Structure 1
Amino acid sequence: MSGVLEGIRVLDFGRYVAGPQCASLLADFGAEVIRIEKIDGSEDRYVAPLTEEYGAHYIHNNRNKLGLTLNPTKPDGKEVTRRLIETADVVVVNMPYHALPAMGLDYDSLKAIKPDIILTTCSAFGSKGPFAEKLGFDGVAQAMSGNMYLTGHEGEPMKNFGPYVDYSTGMLCALGTVLALYERKASGVGQIVEGALLNTAMTITNPVVIEQAVLNLNRVSTGSRAPTGAPADAFQTKDNWVMVQSIGNPLFKRWVDLMGEPEWLQDPRFVDDNARGANGAVISERMARWCAERTAQEVLDQLEAAGIPGGEVLSPQQVLEHPQVKGAGMLVDVNIPGIDKPVPVMDTPIALSRTPGGIKTQPPALGEHTDSLLKSLNYSDEEIADLRSKRVV
């Protein structure tokens, strides 16, 4: 079955997470994506290294791609880039806007070569505002969006371990790219798709920012305990931790029934989610005592019987072994050169019933497809050898 995006060629000049994640999602659904990196390998290839050539982040974000090494700042490299752009539908970059002209990857330069080209950009702060030319990573966006202030414990701001801003920005950029491709069918014209880490992070924290602007609540971090609703917290059992999440009056009543203590329903401190959140420490203390008397499985079984959501806090090893992860086929075994066992890579996170995406090929070795791609651009063997001698490719 052909992919939804079959026939679309994407040049992926991305690095680290946001740009490569965007391009990998497009590749999952059939686009031909060419990963373009430095001659000696771009920095993100070696993050969380597993072998001398492959890191865990690279493996996850570069499946289903072709690999080309290129220095686009050299004169001969600019010509290779020009020929590639002539064949492309989308160019993905993630770097500040002021860095794009030197590489010939700004929108004006691209559309002069291919008028209907789509430029998808991922940067820290976007193209507007006083921070437009500043560098930034996921953690900076977490800090500046209010997330770090409200994560962890009061007086001790904490970054989320997972780079959720990077991944969310890549996903939003993939959506924006597909929208631009859809619009181009009608107009015949390309455009710029702009994603920014701080914009993404602010989207996620916007409800609490709205709340602050209207009510001036000045919330502080409360660990894993939710500011609205209860019990909604992490609790230690006899053998592990569990996360319990109760929101709304019906779920609170189920919890009261589970505790066998109907007096909670008559207490004005717990009349609704806001009241329960404000007094959540009291509810958490009661739930903590209940959980401490049981194993994690006993807690989860009784929560499920009561109709209250909960889940065990899993280590990465436990994630690999979890029956839901296995039963849903979330992880796909991918063979990577130099690793003596298959690598479990998360499959495409969104499913289409008739035209699903999926992992079809392993991430490319450094420059794996350079020669074949250059030949497709009408370079001869002699010319390719010359480009290699000049470290253009």
Structure 2
Amino acid sequence: MLPLEGITVVEFAQFMAGPSAGLKLADLGARVIKIERPKVGESGRQIAIKNLFIDNDSLVFHTINRNKESFAANLKDTDDLDKIKKLLCQVDVMTHNFRPGVMEKIGLDYRSVKKMNSKIIYGDITGYGKKGPWAKKPGQDLLIQSLSGVTYLTGNKEDNPTPMGIAASDMFTGGHLAQGILAALYQRTKTGEGAMISVSLLESTLDMQFEGLTTYLNNDNQLPVRAYQGNAQPLLAAPYGIYKTFDSNIAISMVDLPVLLQAMDIETPSEFSEPDSWFENRDEIMKYLALVFIKKTTKHWLAIFDEKNIWSAPIYDYHTLLNHPGFTALKMIQEVKTLHGEVIKTTRCPFRIDGERIFSCKSAPTVGEDNEKINEEFNLN
């Protein structure tokens, strides 16, 4: 039995952040019902990555909406809205990521929903919070990353501001919403009352940078400076970073410089002998190391470092990773089947409970796929 079995979530969320929270809850056993516009569904169905579609819905929609149900309703139609209100009186959790003011206009804001169901956990996501000059700006992952300062952490010193190559703001925010909902569900067991959980893309992205921001605030407001080459973390001293070898690349993690140089059978230059210099002279040290790393293969260096227990790793692309025994041992890939029989390979839930992995074979629903069942079960007609 999964821990959230018996919990029902009504999800008004679209695109990435909100639905990713719903996916986490669904994988843990919650029943997640997406409320979508009739016929066209939520907008995320048409946001394609590499123009890939399955059953007329984008592949990315399938990745974050598997294991859910779909109820089609026009929130501007009085009859449909009444059905939604009846449904909300009977469920545990509601989530949405509409801009501030939208839910108030249709009477589905927290205060109104709480009057219908005092035990409901109400979760919402905004781009920038509900007040301030940015409150009504569109909250989108790249825009949030660009405003948050995080684009000056990735890439090398001379690179342009560089966003992360994944929807990191969306994913962190979805995780934070799920975390807050779980905390509120636990609180409800003690108080019998629901709660409102609010997160924003910007606040989650700032929280993601707690190391950098704390350092900035307590270090005379000095901005982080990326390493000239091989930058991996602009706040850490050499040799932390990525280096080109004779045939590929290698990552070097937490190791004192003299220990690494001894393993590489080279002496520590006198100008780098003091630990206090390893951050200040980061670029010079990394250039010095680069001249040595390039002479031998990655395999050569890894064999030496593994023997010396020096933290290091090769740099893999997806093809190499997915064909490595270390990956296959995780059993991270699962197959889900759509209503029309299409098979999609995707990742599983990352949690294990009592050592057991969590798999779910149900794909994302078609628009309104579950209307008849939900109408009857919750007596909405």
Structure 3
Amino acid sequence: MPSSRRWLTLGVYSLVVALSQLLWLNFAPLLSMIQSRYGVSELLASALVLVFPALYVVFSLPAGALVDARGYRFTVGAGAALMAAAACVRIFDGSFWTLFAGQLGIAVAQPFIVNGISKLVSDWFRDDEGAIATGLGTMGMFLGMAAGMAATPALVAAVGLRATMAIFAAISIAVAIVFVAVVHPNSARVADDAATSDAAPARLGGAPLVTLFVLAFLGLGVFNGLTTWLEGILAPHGFDAERAGLVGGALIVAGIAGAVVIPALSDRARRRRPFLILCAAMALATIHPLCTSDRAAVVFIAAALHGFFFMPAFALLLEMCAQLSGLANAGRATSILMMAGNAGGVVVIVAMPLVKGAAPDFHRAVLLLVALLAATTALALTAPETSRR
């Protein structure tokens, strides 16, 4: 396979994915400002973030089917165009509902962008490079999350909300044009996945893939709940919105490093399950100090460790899912995995304030996250080993 072309393709795709995540989390560190600026409740303000996992559940399966039917270039390109158009809507920031309409459009576009990753990696990379290639692709997601969490509050403080939305809209248009111009299917790919493809439809509902889907439900549920309510979780411990954004940025920047190191080690060892177990166990060990400590150093260290070990599990799940389903059905399998993960995000995001109730802090909600990660770690022990020595 042409080496320079495949890395360029993966890099441009990662850029599109990064932007979709940045636009999603623009408002996560600004929920208090949104409440006071537009006079809306905490729950309604959080809808600017919650709408993404909610609509991912709705559009994930159609996106996966479109990836398998028309290819990742068409599907991701259409998603990038819709994302750019919706980002332009957010420039008109006079009303909360205009911002919400823009977020709706970006949320619809996101599954059509993200669900193309397994198909693209399978098209351009060998099996023994799959985890690191997927890790580098998801690294774009984490870069976008870090920028959305850490840079948006500073940019809004410097130039205002409307100018910030205009900047992001211009970037979205440019990135969509670059993707359409650069990314094409691999013409040198040999269609040697036919045997796997014939058996794949029966496997989509089989126990090995169902285990991965449940792991995605739990893992992405915890991650979405944590990032959505991070400001509220840390506020009682002396962290304002800007410092909470920095903690979120530290978590995701460490996840970027982990997304390179952990999948690379997995490829080298030609094993997936031991690394998946390690990721879940370390996430369980770090979640409580991250959310409950009053010491800034402890919080930042716990956030970095949590991100480094937990976030690469996403790349491992995607690669394991693609290896089980085969190239021809990678889009549908990825869409089910992502639908399960985002369904978990909806459930956990909504459940956390309900569990919190009238309490002055999120302590009971944090215990919910601990319990979910304990279940994730236990289930990871039963996950299938998909890599062949």
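Readers should treat all values here as calculations from the given coordinates under stated rules, not as data from a laboratory. In this text the structure is predicted, and so the values were computed from the model without any measurement. Cβ atoms are built from the backbone, for glycine too; each structure is taken alone.
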Per distance in nm of label points 7 Å out along Cα→Cβ at positions 271 and 367, the highest-valued of structures 1, 2, 3: 1
Source structure (of 1, 2, 3) for helix-only ellipticity at 222 nm (-39500 (n - 2.57) for each DSSP H run of 4 or more, over all residues; to 500), computed value -12000: 1
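Tell me which structure, out of 1, 2, 3, gives 17.4 once mean count of other Cβ atoms within 10 Å over residues 255-262 is calculated.
2
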